[in-house]
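S.K.: Next up, some structures in structure tokens.
Please treat every number below as a calculation from the coordinates, not as lab data. Bear in mind that the values here come from a model prediction, so they are computed numbers and not experimental data. Cβ atoms are built from the backbone, for glycine too; each structure is taken alone.
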Structure P
Amino acid sequence: MQEEVENRTVNLAVTTTKLTARSVLAACMKYLRHRGLVKEKKAAEKAAKAKENAIPHGKQTVKELIGQNQGVSNMDIAKTDLRGFEKVAQKYGVDYAIRKDASQQPPRYIVFFKARDADALTAAFKEYSAAVMKKKDRPSVLKALKKMKELVASIPDKVRNKDKEHTL
């Protein structure tokens, strides 16, 4: 019985300036890796290989987009609404790349895109264009605030005189 307990016992010596739970956990993980009980390296290598071979989706570079050898289209977009386009493209699974054309003043933004099927692409652009039109039709909050300020300023206030006389 005593020999069996001794065979299962492990001495672990850790040199550290401050003994914390994190340092003890790191030491245990190093020991387990040394014993071959944890195979993190092989799993990480497999994940890296899978990531290399995977086709990128969503936002990517123009080179990656063109390198997939599928039809790529482009369109101009205003800088103010890049985020709105990205949300819609992500929703419909459209792969896209955004390039800034600084040769013009103000700079233009060109979006290169592709989708697995044309229906997803048309649906994405319908939704995006509807959102842009809806934004244009919304009344300006700043204009409404300016009108309210003018209205409040035109209301007559009580006239209070705070004249103080200085006497000796």
Structure Q
Amino acid sequence: MAEKPGWKGRFFEDFEVGDIYRHPLGRTITETDNIWFTLLTMNTNPIHFDSHLAKSTPFGQPLVDSTLTLAIVTGMSVTDTSQNAIANLAWTDISLPNPVYNGDTIYAKSEVLSKRESASRPYAGIVDIKTTGYKPDETIVIEYKRTFMVYKRGHGHTTEKKQ
């Protein structure tokens, strides 16, 4: 049986402005995910973990912590965008146009906005993307721009080891 290499992510040369990557995995966010993340991050707003209180809000139920939504959608994008990143440089223009509730499933896609060579690191480049998280009915729940530094091909932690 032949051994075949797994996906190693994109390198700087693989990004083309205008490309859109629909990330392959969705994620259903559970009540446990939401409560644990809220407590882990010390977010004391009870709208995330007090169902009784949340019933009296305009949403009528607990909201998923928006930073959990950001973390999950960013994680979904890594395999297609920043698997070979050296560092995240910025998250900007974050918007949350619709709420996320316990039990919602989220999907994501990213668009390459720009790319440029790194001025200080000849083995890397800088990539700007816009990532969108959405529900199965295409309702957008989060959008943001992210900038990261990524290795060029032949460099970095996923480069094949010589035997």
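S.K.: Figure out for me which of the structures P, Q the number 3.3 belongs to, where distance in nm of label points 7 Å out along Cα→Cβ at positions 104 and 144 was derived from the coordinates.
M.R.: Label of the originating structure: P.
S.K.: One of P, Q was used to calculate mean projected area of the Cα convex hull in nm², giving 12.7; which?
M.R.: Q
S.K.: Say we calculate mean count of other Cβ atoms within 10 Å over residues 16-23 for every structure; which of P, Q gives the highest result?
M.R.: Result for mean count of other Cβ atoms within 10 Å over residues 16-23 over P, Q: largest is Q.
S.K.: Please state which of the structures P, Q yields 29 when relative contact order in percent (Cα under 8 Å, 6 or more apart) is computed from it.
M.R.: Q
S.K.: Still on this structure, please answer the following. Hey, helix-only ellipticity at 222 nm (-39500 (n - 2.57) for each DSSP H run of 4 or more, over all residues; to 500) derived from one of P, Q reads -16000; which structure?
M.R.: This figure was derived from P.
S.K.: I would also like to ask the following. To which of P, Q does the computed value 2.8 (distance in nm of label points 7 Å out along Cα→Cβ at positions 48 and 72) belong?
M.R.: Label of the originating structure: P.
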